[in-house]
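Visitor: Before anything else, here is the set of structures, which you'll find just below.
Throughout, read-outs are computed from the coordinates displayed, never taken from laboratory work. Computed from a prediction, not measured in an experiment: that's the story for all the values here. Cβ atoms are built from the backbone, for glycine too; each structure is taken alone.
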Structure P
Amino acid sequence: ITNLISTIPYIGNLTVMWVWGGFSINNATLNRFYSIHFILPFLILLLVILHLYFLHISGSSNPLGTKSDLYKIPFHIYFTFKDLLGFLILLFLFMLIILQYPYIFSDPDNFIPAN
């Protein structure tokens, strides 16, 4: 990532110094890296919630400009249950893998006996 940022003409080096604190890996760089990776999922979750909120209020756009009030149906009755069903299926599959095959995604090196 540092190399990609540093390739920006004129401001690349300054941007690397501002974002990461320098080209070397040290305590400040790791703190920034871990902080970004902690905050980023919450930021994405917030943006998803805002997107769903505003989509549900106004509905999707109508590029043709025709009156589509006749074709509107209540949103959350159908789509909320569809989303909940998808979440429950995903949760079921996730729990099935975790409870039935707990070591399926682990590293085989973890099972080598120590000397």
Structure Q
Amino acid sequence: MRRLARSDDVAEGAAILVSIGEGVDTRNLIVLRQGGVAVAYLNACPHMGIMLDWVADRVTAPGPRWLRCTAHGALFRREDGVCVRGPCAGQKLMAVPVTESDGNIDLAEAI
């Protein structure tokens, strides 16, 4: 398993950016905690494939339930990654399976 973050680094309602791999194999992830559960998504808006933090170099969220793509304003539910507003409405972020134990959030399988 590949460690993504320490559990303490991802507070309830927070989201952090994590890169894994190197070169062309680099994958950019958003790791967050929602309802006490660690969740991760590939950091790629389904609208154009660009990172959600493309403009701001951070994940923006208008409140504790949402993630926003800074390029075109698409709004995603944190709990399931579904786009509820914007050019990709109805599509969803690609979920990345994670596990949490012994104070760590780990990648559950290769992506």
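Visitor: When P(r) over Cα pairs in 5 Å bins from 0, in percent is computed for each of P, Q, which one produces 2, 13, 25, 26, 19, 11, 4, 0?
Guide: Derived from Q, not from the others.
Visitor: Then there's this: helix-only ellipticity at 222 nm (-39500 (n - 2.57) for each DSSP H run of 4 or more, over all residues; to 500) computed as -21000: which structure among P, Q?
Guide: Only one of P, Q returns -21000 for helix-only ellipticity at 222 nm (-39500 (n - 2.57) for each DSSP H run of 4 or more, over all residues; to 500), namely P.
Visitor: Between P, Q, which one scores greatest on distance in nm of label points 7 Å out along Cα→Cβ at positions 4 and 100?
Guide: P
Visitor: From which structure (P, Q) was relative contact order in percent (Cα under 8 Å, 6 or more apart) calculated, if the value obtained is 26?
Guide: Clearly, the read-out refers to Q.
Visitor: When you work out distance in nm of label points 7 Å out along Cα→Cβ at positions 36 and 92 for each of the structures P, Q, which one comes out largest?
Guide: P
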